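Have a look at these structures, which come just after this line.
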Structure P
Amino acid sequence: MAEFDVAEFDVVGIGNALVDVIAHADEGFIARESLVKGSMTLIETERAVSLYRSLGSAVEMSGGSAANTMCGVASFGGRAAYIGKVCDDELGQVFGHDLRAVGITFRPGAPEADTPTGRCIIVVTPDAERTMNTYLGISSLLCPPDIDTATVAAGKVLYMEGYLYDRPEAKEAFRAAARIAHAHGREVSLTLSDSFCVDRHRDDFRGLVADEVDILFGNEDELTSLYEVDDFEAAVAAVRRDCALAVITRGASGSVIVTGDGVITVPAEPVDRVLDTTGAGDLFASGFLFGYTNGMSLPECGRLGSVAAAEVISHVGARPLIELHKLA
């Protein structure tokens, strides 16, 4: 376990600041709209408007992968900060309010009035699988000047989402933040986010994992995609060579924590009924990071991750409805 100097924050997250639009639909809707089930697809403004109109009723709430993780850290009682770009529009104001309301320090970067706040349209099918179509809007325009140096330097662990890596300016911001964190003796973590995201950036991600990332988060599909292997054990062996610590979720089979000394298996927490898997990986990371930055053992960090993931998949929405410190 890492020994941290006194820091203002346990975790500082950087990612695409989005508002989630969540709707339930049947398999027919997936087919009619030519959606790729279970994936995250980037869409432009016209497609976002068309898809939104086709949904019917939907629930709107602040989201974004890394922002969800920071909400989980705060729900455990941890100290979290978030850096993500929003416009000074209605959705941008809602996004900032939702973070501050749960005690998260929010650094929004410089607004640009002509580019709206991003949103993620999430279609949940009866099997609880989620299919995401994301309009990044201003969130993708995050650039190095938007990275608040003092905030990054004040966090024990920097947590960055792979989704952020889709634009050149965001890549520069990503690496700038990692340099700041390491320069101040902090650790850098990365979540792979999505197997399609890994496909787009495999070489860059492999380089990051080997050279800059201290803690890697992902699921089984993302890890096997990263190393272009079909066998999970082969992927585990590969990441063990590249990264000091990797935390890989496997759905109902639980998770594994991969270190240089071996592999720790963590069971999943039981759930009476899975309603929506949106945010499961995000919240798992929140529990693990809360435990990690507060000096807990790796198995206990994994257990807290499982607790958080179980809570979020038991209801619709990617953020906890019950204070996680009470469940832990």
Structure Q
Amino acid sequence: MNRLHRQLAALRAARRRLAARRAPTAPDRVLPARLVLRLDDGDLPARIDAGGPPLTPARWRVLLVQAIDRLGPVEVTLQAPRSAGSPLAAELLRFVHRLDCATVLVTDGPGVDLDKARELWDSGLGLVRVRLGGVSAETHRAVVGSDLDDAVGALQALSRARDQRRAAGRIEVVLPWRGPAAEELRAVVGFARQAGADGFRLDAPWRSADIPADPEALDGLDAIAPGFDHTPAGCIDELHAMAAHGDGGPGIPRDVAPARRRRWRCTVGGERLELHARGALYCCPFKEPISTDLAGTDLPEAWAAAGLHLQAIARCPRACAHSELAPRPILALP
């Protein structure tokens, strides 16, 4: 997608996000600004009730065409913490790239060696986010729940393959802010620079539990990573609030959220639409899915029944800071 197309897509997304602030609950009035493809449950906060067989590649393509026919070219995020090395990941990235969509991949690294990294960049990958919880195996596993060698190997392979392919895509290291994450923050930033990443960001947890109670680490982030830190300022404010008011629920209670999040009802219904590998469709993973049968139901038909899901989101008393749920800057380019 050329720069003009990206700017037009960003303006369309901005309009949708402004509309989402009104939290409409009628499906025919909602056009989500982002599409999320969930290949595995590696980082989900709760089990999604979608016990059907995995969607076939052919079925994924049908659903993607239906989604983009309705939404237009939108940013597509492939959530594949454990599955980025699968043939399906590269196939889906290639398909949505051909549909003029900006592409994002989130991974913990398993299966991403040099050959797979080359394939991912060749598929049109625009941004990859590698989750790294620390530079020691114990800390990384406590924060992310996976093997450190997988994340480090993937990060190095992606950087090397990008240079070889002269790809224009970006690499970010993401540190989920939970458990002992603060202990190795400075080391993670240093390693990310050394490994060839373009930036670093903190990510709020899905639930306000096990938050590091270390405000100095959050407030000193600019000094640790000047010009390298991509964490939105609003995320830092909300991480402080989660540390102070964490009750183990999604995000934090809305009445103690930063003022900008108290003014509006939750916008996630107009922000994102997620397709799960086992056939579930939802905007928010904490609410009952819109559908659990995308294997046998076309997307327009499933979305027409989204009213109850959107109403539950509009009534939600929580404010979430996780990057997949929190509102994005209105005029940010994809």
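Computed from the coordinates by the stated procedures, all read-outs in this text should not be read as laboratory data. Nothing here was measured: the structure is a model prediction, and the numbers come from that model. Cβ atoms are built from the backbone, for glycine too; each structure is taken alone.
Laid out as a table, the results:
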read-out	value
Distance in nm of label points 7 Å out along Cα→Cβ at positions 43 and 163 from the coordinates reads 2.6; which among P, Q	Q
For P(r) over Cα pairs in 10 Å bins from 0, in percent computed as 6, 26, 36, 26, 6, 0, the structure of P, Q it came from	Q
Value 2.9, calculated as distance in nm of label points 7 Å out along Cα→Cβ at positions 59 and 75, assigned to which of P, Q	Q
Among P, Q, structure where mean count of other Cβ atoms within 10 Å over residues 115-122 as derived comes to 24.1	P
For 23 (relative contact order in percent (Cα under 8 Å, 6 or more apart), calculated) the corresponding structure among P, Q	Q
Given 0.30 for FRET efficiency 1/(1 + (r/R0)^6) of positions 99 and 243 (r between Cβ atoms, R0 = 35 Å, to 0.05), calculated: source structure among P, Q	Q
Per mean count of other Cβ atoms within 10 Å over residues 179-186, the highest-valued of structures P, Q	Q
